[in-house]
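Some structures are shown below for you to check.
Just so you know, all these numbers are worked out from the coordinates, no wet-lab data involved. Please read all numbers here as calculations on a predicted model, not as lab measurements. Cβ atoms are built from the backbone, for glycine too; each structure is taken alone.
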Structure 1
Amino acid sequence: MPLASQCRADTIQLKAETQAFLDRLDAVAVPAQLRDRDQTLKQGLRDIEPLLDQRIAALDSGNLQALDAANLAVFRQEVHGIHLAIMSIDCWPKAAEVKRTEDGGSLGCVQN
């Protein structure tokens, strides 16, 4: 894995930036109507941290199957845990959803 050291460094940086983002969010007064969505975003950020640790462990072990599983878990958490939470804040008062398309999918506001 010639790029393993760069991937490891990028993952460590992502983990630090995730914590910095959480710290900034904790310093912001959230309007009452967005508190649930704010908590969902914060939980999504907290939930990705152990997944990033799993990616680092997989890189350190050289186990490509573990790395593949860790990368998939990180991707799912990014989309369903973090990006969807951010989109739900953008869509307020409507909900956000993952829209399936032929090309995969995208995030958008529920249209009703």
Structure 2
Amino acid sequence: MFEIAKAEKVSVSFLQKVFQALSRGKIVSASFGPNGGFLLARSAEKITLHQIIKVMKPGEDKMAKAFMCEVCRHRDGKLLLHFMMRLRDDFLNYLKSVTLEDLIIHPVK
């Protein structure tokens, strides 16, 4: 974990919190002992960006719904809401279609 923290220029405590959340979300599994660490809980082709984001930001859906309710209060809100819901659905479908394996094979530069 120290090597990752150094390479990514983040604190070890931050990285520990990230891995704890990923472990609770069953994205990674912890192994203990002298050679302990974290491993993917299942194959990279079965882990989607949507699953990772949902684990890391569990309240995002509630915030989005609250925002959309607020939009509806405005005069042209229903038209905007329809557009935003379509955009949200398309984005969620995209996140559900991209796997960890995709990111490994085609890394973002």
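Using the calculated result 29, 19, 9 for semi-axes √(5λ) of the Cα gyration tensor in Å, pick out the matching structure from 1, 2.
Working through the options, I get structure 1.
Where is mean count of other Cβ atoms within 10 Å over residues 34-41 largest, in which of 1, 2?
Max of mean count of other Cβ atoms within 10 Å over residues 34-41: 1.
Out of 1, 2, which one gives 15.6 for mean count of other Cβ atoms within 10 Å over residues 18-25 as computed from the coordinates?
2
Kindly point out which one of 1, 2 the value -21500 was derived from, the read-out being helix-only ellipticity at 222 nm (-39500 (n - 2.57) for each DSSP H run of 4 or more, over all residues; to 500).
Traced to structure 1.
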